[in-house]
Structure P
Amino acid sequence: MVEPRAGDTLAENLNPVGRAYFGFSALLCVPSARSQPGGYSLGAQAGEAAIRQLATDAGFTRFRLVAQTPLNNVYEIRP
């Protein structure tokens, strides 16, 4: 799973990339999530803890961060 690199707290996202992602999220991600069934709208930024919880709720039992770039986190998620 490839997700935008985001921290779990606001303070972790106060950098140029985090600021851009907050804008994109408010414009695209949150409205899109709110318009779909399922009830998941992770807010302006979803850090590792929120993504781990989402994977756990979906029934996955193994979750780990396998790579990072300045813009993305790559997670391995397995049943």
Structure Q
Amino acid sequence: MKPLDFSHNGIRMKSPHRLSVDSDIECMIAAPKSFKKEILFVGRVKWGDYLISAEVVETNDQMGFDVFSKVHNFIKQRIGEIF
């Protein structure tokens, strides 16, 4: 899936597959040059089918997820859209 927007609360992305509202999807974020590991999270589809918005409901590393979110927001403010 291709991410279009990311925030601490959720993600908006294009999916090659139709996804049902309220279904859970497993996602991974990584920044190889900044972080040494991948951070997994579960998103719950809130709307859409191929262009979806998913709420973050669980993560395997809350502190890493929080740091990634803050860094992502800082970079986005400084240089504009990342994706």
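Each value in this text was obtained by applying a stated rule to the coordinates, not by laboratory testing. Since the structure is predicted, the reported quantities are computational estimates derived from the model, not experimental observations. Cβ atoms are built from the backbone, for glycine too; each structure is taken alone.
For the read-out Rg and Dmax of the Cα atoms in Å, for residues 29-68 alone, a value of 11.5, 31 was computed from one structure; give its label from P, Q. Traced to structure P.
A value of 37 was derived for relative contact order in percent (Cα under 8 Å, 6 or more apart); which structure in P, Q was it taken from? Label of the originating structure: P. Calculating distance in nm of label points 7 Å out along Cα→Cβ at positions 21 and 37 for structures P, Q picks out Q as the one with the greatest value. The maximum of percent of Cα pairs over 10 Å apart, for residues 5-44 alone over structures P, Q, that is, the highest value, falls on Q.
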